[in-house]
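S.K.: Pasting the structures here.
Coordinate-derived values only; no laboratory data. The model shown is predicted, which means the values in this text are computed figures rather than measured ones. Cβ atoms are built from the backbone, for glycine too; each structure is taken alone.
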Structure P
Amino acid sequence: MAVGVYVLIVELLGDAVLKTRGGRVFELQPGIYFYVGSAMGPRGVEARVKRHLSRKNKLFWHIDYLTSHPAARVVGYYVVETEEHLESAVASLLSELFNPVPGFGASDDPSNKTHLFKCEEGVEACLSRLRDALGDLGCKVKFKRIAKLRFDNVSESKS
């Protein structure tokens, strides 16, 4: 099992108001979002992503509230295979490229305000920018598709 950092690609097809167990409220508009997480344990990235995709699990992380919302679906994810703790570095990198959602998923990362970012331009352009940025990390990067994008009837770029 690969360990490392992952970036979930979440398509939100309608408005979502997420209230976490800690009382935080996030109001999200439709669009494409990127969430940065890590899985350094023995079960690896695949098990962590599978957990995020399950709507049966207890809501624990902020991302669980988003992925379990009826208007949200994970369409794919990138895996950055590394034993280095690069989650914070990837979040910092994405904060320079995309619109941050303040306070989302970053409670254990004092150097970043968020781990969730919204694509504010064309989906293909955002996916290309994300792919290029991850490729510049010098690690093995893989894309895993789960579903085709439905947002704005755009075609998905090749990976």
Structure Q
Amino acid sequence: MRRLSQRALTAGIVCTRALVSQLAFGVAAIVRDEAGRVLLARARFGTGWALPGGGVGGGEPPGAAILRELREEVGLVESRPPELFGLYTRRVAWATNVIALYEVAGATIDFWPNFEIKAIFWADPAAPPPGIQLGTARRLAELTGKAPPRPYW
């Protein structure tokens, strides 16, 4: 029941934001460890493994937003400055979501389960785990050269 109420709350927030503006701006990150594995997160209110990220606040630079999201969600301690990997769009009902994807190198992560993220996983980008979200699977395929870049998340 708790999971259902969290999903309903999240859906309500997304729908409310979409009513106010038909465009939402988000960020996501490709964070790699020394072995070349990519950091994936499992949200409490969503399904599947995904690249960590979130929304950009009003007037907030996207590069700052991804560092803030990584600190809040996965316990980013330090990293080099984020580098833009690509821009993507995704249609969610009547709204459009624009996602700025960054590569964040040299990251130190000190993860603790929290309100948003219940688990993290360091995945081989060439062999993603079962249950990975479709947009994340596409980005990993592009990252490993298994698929050409696409503009859609």
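S.K.: Identify which of structures P, Q gives the largest calculated value of distance in nm of label points 7 Å out along Cα→Cβ at positions 72 and 136.
M.R.: Going through P, Q one by one, distance in nm of label points 7 Å out along Cα→Cβ at positions 72 and 136 peaks for structure P.
S.K.: Computing mean count of other Cβ atoms within 10 Å over residues 32-39 gives 14.1 for which of P, Q?
M.R.: Here the read-out was taken from Q.
S.K.: If you don't mind, another one. Suppose Cα Rg over 2.2 N^0.38 Å works out to 1.00; of P, Q, which structure was it derived from?
M.R.: Q
S.K.: Just checking, which of P, Q has the largest value of distance in nm of label points 7 Å out along Cα→Cβ at positions 48 and 112?
M.R.: When distance in nm of label points 7 Å out along Cα→Cβ at positions 48 and 112 is calculated for P, Q, structure Q comes out on top.
S.K.: Right, next: Kindly point out which one of P, Q the value 14.1 was derived from, the read-out being mean count of other Cβ atoms within 10 Å over residues 24-31.
M.R.: P
S.K.: Thinking of P, Q, which structure, once Rg and Dmax of the Cα atoms in Å, for residues 80-119 alone is computed, gives back 14.3, 38?
M.R.: This value belongs to structure Q.
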